[in-house]
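Right after this note come the structures.
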Structure I
Amino acid sequence: MSLVVAVHGIGNHKAGRAPEEVAAHRAGEWSAHLAQGSGAELPAGALAFAYYAHHLHAAMPVSQGRSDDALDRLTPEEVALVTRWTAELDLPRITAQGRLAVPLRQLASVVAKRFSLDGRLTRAFIALAAREVNTYLRAPDAPARLAAREEVAAVIAAHRPRVVLAHSLGTVVAYEALHAHPELEVELLVTLGSPLALPHGVFHRLLPAPVDGRGSRPPGVARWVNLADHGDPVAVPRPLKRYFPDIDLDLPESVRLVDFHCARSYLRSPALAATLAPYL
């Protein structure tokens, strides 16, 4: 039994390493970040890590070429996901036709400038996010989606945590896993930098499907807290509670992100430490 089950976002795949090894390593990293934020070490074994990235990458084509060219290799589905996302970012109109007519590289540069990010890293992030999110959400019965969701559900079932702590794409996987398994009971679900409400790209592809434009809290979750940084371009549109009215607390805190949508800034934040304190 662990107090917390952590569910990662994009960019956590480690090729050539056993899933168990990656999960143990990431559990140590997340525990250290949480300890830095709270000022207190977690007990040994208090955090278990639900690692599912290997399921998604097994369903992806082998990447060819330099990572900096990744935007040029996106599929039409992935390009559509990027354009839907950037339409929510309140970007300036950078051509007479509007943002959706702009080549992805130029669009990525505008995103980087808008959020004071490194341009090359932004291009790489956008390409990776589009690929992993689209691989997970490609179809309701996609094998990769089922495998990732069941991986997370199995870790929650095995550890029976008080808290499920999910970041980025992990908020989508955890949301679906907890809905698919209503027998899984957790006292607190915390979502960090969540894209759950992204229209068409994520929200309208969720399982279960939203009803009358609203998603619902998983039945086994007693309390749901969402944390979204003001400067996080992935956690859009805001507030999340407008789309998921069962959220108990939707915190638009500033956790002073220094990297694009990184987990560690959320994990070290005082807002998260205060949220977790009664449960740890």
Structure II
Amino acid sequence: MRQRSSTGRKTFVLFNYFILTVIAAACLLPLINVLAISFSSSSAVNSGLVKLWPVSFTLKSYEFVLNKPEFVSAFIVSLKRVIVGVPLNMLLTILIAYPLSKEKSEFRWRNQYAWLFVITMLFSGGLIPWYMAIKMTGIIDSFWALILPGAVPVFNVILMLNFFKSLPKEIEEAALMDGAGVWQSLWKIVVPLSAPSVATLTLFCIVTQWNSWFEGLILLNNPDGYPLQSYLQTVLVNRDMSLMTSADALTLRSVSDRTSKAAQAFVAMLPVLLVYPFLQRYFTQGIVLGSVKG
């Protein structure tokens, strides 16, 4: 029988909708403002005329960013970084988190290994030891310098570990009794049941791989190998004139610092905005939805 909502309940729901609408507007309006700035002329932006709609519509900022062979090359490097780095991140995250999610009786050295990873989050050797350690591996100025130093995202490992621990043990025990091995149990039972957490961490890895720029500037000596964010950081933020042609410098005169940064922001976030809708539906699902009933 359908219950009638009380006045207090209706008021509470309306208040929640109001608060969520205000929060959504607070997140969305700045993005709209940045987008309007990126499509506006420099004079309009510098005069403070741009709010939520472009003034003196122009594509010069995007023209400066997009119509360059260096940009296309950097975009391809970033795309390769996501294609190679994200699966590697997720593979190592799952392979590390799964044994660490077991009880001490099943994995004797579990706590020691767990603390070994946690310590790396709390303490850092510093920039110079980090660079020297990577240099000793011989991957400086190569594509793998963008991938291998951050191949194990420890924070993601901890999140995945907790997801795995929350799964009912009876499911895995039943699979083992039916003859499934450890690898079959992991890839055919545990990982599919953890689809929401896998999707969430995959998005985290995509954002990290796509937005990272520091490694490119420090570990790559040749600007031709820069990922997109390192290239944009160098050309648009630091304004390194050695990477610009005379035509680029002429175009840059008609592009203000604010419009170029706005264009940079949207070029950088576009891939993530395209991926997010496909992963968002997993965020609200229960981790063991449908796995245990009764």
Structure III
Amino acid sequence: MLIVKKINNNVAIGQDGNGREIIVTGKGIGFPQMPYEVTDLSLIDRTYYNIEPSHQRLLETVSPELLSFVTQLVDVASSKLDGQLNPNLVFILADHINFAINRTKQGLTLGLPYSEEMAFHYPEINKLAIWMVKKINDWAGIHLEKGEVTSLVIHLMGALQKPTKVGETTERRTERIVKKLDSIIEEELDIKLDKKSFYYFRYKNHIKYFVRRRERNEQYSQNTELLESLKVKNPEQYECVKKIDEFLTKEFDKECSEEEQAYLLLHIVGLSTQEDRNQLGVTSEK
């Protein structure tokens, strides 16, 4: 293995036998004159492939001990989650956790919110994040605020790359679905969505969570009364939900539950009512 560039005494950039760039960690690995050939592979603790240059620079501020600790956390996460994690997650989390540890040791808190909604939608990932926060607390001798659990859930969700039946990652599939649903809403209700509005942000997040739940065969329980009440008050928006349900049923080979339809209806009402359009800048094209 060829070591070509020092990051610090214990971290360097190298090339494997096929010429692929890798991040290499090991005690003193970055100390010799560059470039040089490593013949004793026992000197190498860990290698990381496909790491973006922007994340490589984070290693200048993160200790080798913390990087090794975070790598172990991500290894456990990889074994428990259904899907592949972006290889950059180790470095993203190392930077995040390093900042959180230093901030906490200085007595600074950000008042990070804990999301009951994300805990409800993703109980297994939330449980994993709770475990990770406990491990961080024990390792660093600190007590992170509860909102760090949700921060880790967001990082894990963002890094999860689960291939779908059509060969897409979950992220790409979500983008395609959101684009299709946007067109359905705009066509059915004759409005132009303001994609910078708060209502659109909430709606898009809901669709993102919906896709991940559906891929994990999770969904809301049935609540017929909620849907019946909403569709009587919002018949036009409910017709739009029916169109969306048709598309999502074909996409996932499973109908949306009535409670899921109700939540979709709530979001679409928020996007489409005249009062909210006036307040949030979502304007009609009529």
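Taken together, the values in this text are just the output of simple stated rules run on the coordinates, not laboratory data. Predicted, not measured: the structure shown is a model, and the values here were computed from it.
Of structures I, II, III, which gives 21.8 when Kirkwood radius over Cα pairs in Å is computed from the coordinates? Before the final figure, lay out each step's value.
On the way: I: 19.0; II: 22.9; III: 21.8.
Label of the originating structure: III.
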Answer label among I, II, III for the case where relative contact order in percent (Cα under 8 Å, 6 or more apart), calculated from the coordinates, equals 12:
III
